[in-house]
Structure 1
């Protein structure tokens, strides 16, 4: 890992965290949480800073500075560590705050859950189409800039490792990601720091794969999910869209692509 690059990327990420949180504080977007004391509010925001640095900035800086996640360094159970941190954080924030009803805190209250969840499937299909077009456009632009030595897209070693996991583990990863990532980035972050910040941090958190080109598709997916949350004011459509997107990628697209390159 290039230590200097890591420090620069970490500093950039930390500055983004500070900027978005400072803006949120100035706009008083934490007031609906109704913290009973200033001490609790300060502790909760400090905890949020720690989680963003650990789960967003650090993976981004590590992955893009030459040390992406490696299969030999993780176990199937540790694949859920990030989601576990999100869960613990949400529980802690809720406990420190005025304790809204959980359905409201997680933005999943509705009297038409089936209809909202069904909306997620066409949204996932749309996200896949736009993401694919975006990644093709980036690759085409790269080939124009360097047609003599265009770089083939690289596959993070973590991807084949995930694909090779037992089906039950892969299903669990999809479900865990759709629930806890959407609960953190959309239900929690977006109302407090805005759609742009939530989209950007979701993208940076996936920098752990060490593939800049891959972040284009993730950014597009995150943008679609952020727009979905803004339109429906509910996390359920985004959760289903996120799960359907990941399931198609994990069970169909990636295995097919690996056979082509293999």
Structure 2
């Protein structure tokens, strides 16, 4: 696909918020080259992401936003189209979604749309078992500019959405993890961030609740969300869904102990 040229294409801003995403960004932007405008917000980047984005014809905003909501809201505020499609660098617009967008933008009764995700581990589309911190089956990433505001939370921040919603059938291809090692590293990063949140907010921790959440999350991923259909990948998703609150609990205790020793 050719690079997006301002003033041409579908009357839509594609917004990509990323950090050190040089390995993924070019393919993401190429999949969105049909849009009138592409805006890339880069948070504390140290790689070639800015150069790659400009080569793709995107507007680029570089800055330092430790809070995810701040960088995403800043990007939304700079979009010049009435409609915004918000992507992450590891996502690609499918042909089915591209073909559906024109009709979706012409509907006046909706403020935002849920877009399905095809989540991949490596090159394998894993259809079942996603949830909790792992990932979602659909997200409200196509919206009128004034209909979406990001809120608090370091991992999966809260959202304020305005207007009536609908759901599209076209999907995004989401390359969540390259391999099993990547799945493990992501669990480590996310539980680190969640533990910091527990400490900062003074949240109380209860062992029995954490243990219960391990089993409830495992069963929800493996059985209710039919992870059993995905073989060992379904077991992996279910196990890590359960381990997420356990690791968060243990890491929060460790952080509190370290803080107490330095008082």
Next item on the list: Work out which structure the value 0.75 belongs to, where FRET efficiency 1/(1 + (r/R0)^6) of positions 98 and 234 (r between Cβ atoms, R0 = 25 Å, to 0.05) was derived from one of 1, 2.
Entry: 1
Check: From 1, 2, which structure was FRET efficiency 1/(1 + (r/R0)^6) of positions 10 and 194 (r between Cβ atoms, R0 = 30 Å, to 0.05) = 0.85 calculated on?
Finding: 1
Notebook entry, point to check: Any idea which of 1, 2 comes out highest on FRET efficiency 1/(1 + (r/R0)^6) of positions 106 and 186 (r between Cβ atoms, R0 = 41 Å, to 0.05)?
Noted result: 1
Note to self: On distance in nm of label points 7 Å out along Cα→Cβ at positions 66 and 122, which of the structures labelled 1, 2 is highest?
What the structure shows: 1
Notebook entry, point to check: With helix-only ellipticity at 222 nm (-39500 (n - 2.57) for each DSSP H run of 4 or more, over all residues; to 500) derived from the coordinates and found to be -21000, which of 1, 2 does the value describe?
Noted result: 1
Next item on the list: For relative contact order in percent (Cα under 8 Å, 6 or more apart), the calculated result is 17, so let me know which of 1, 2 that is.
Entry: 2
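Values in this text are rule-based calculations from the coordinates and carry no lab data. Remember, predicted model here, so these are calculated numbers, not experimental data. Cβ atoms are built from the backbone, for glycine too; each structure is taken alone.
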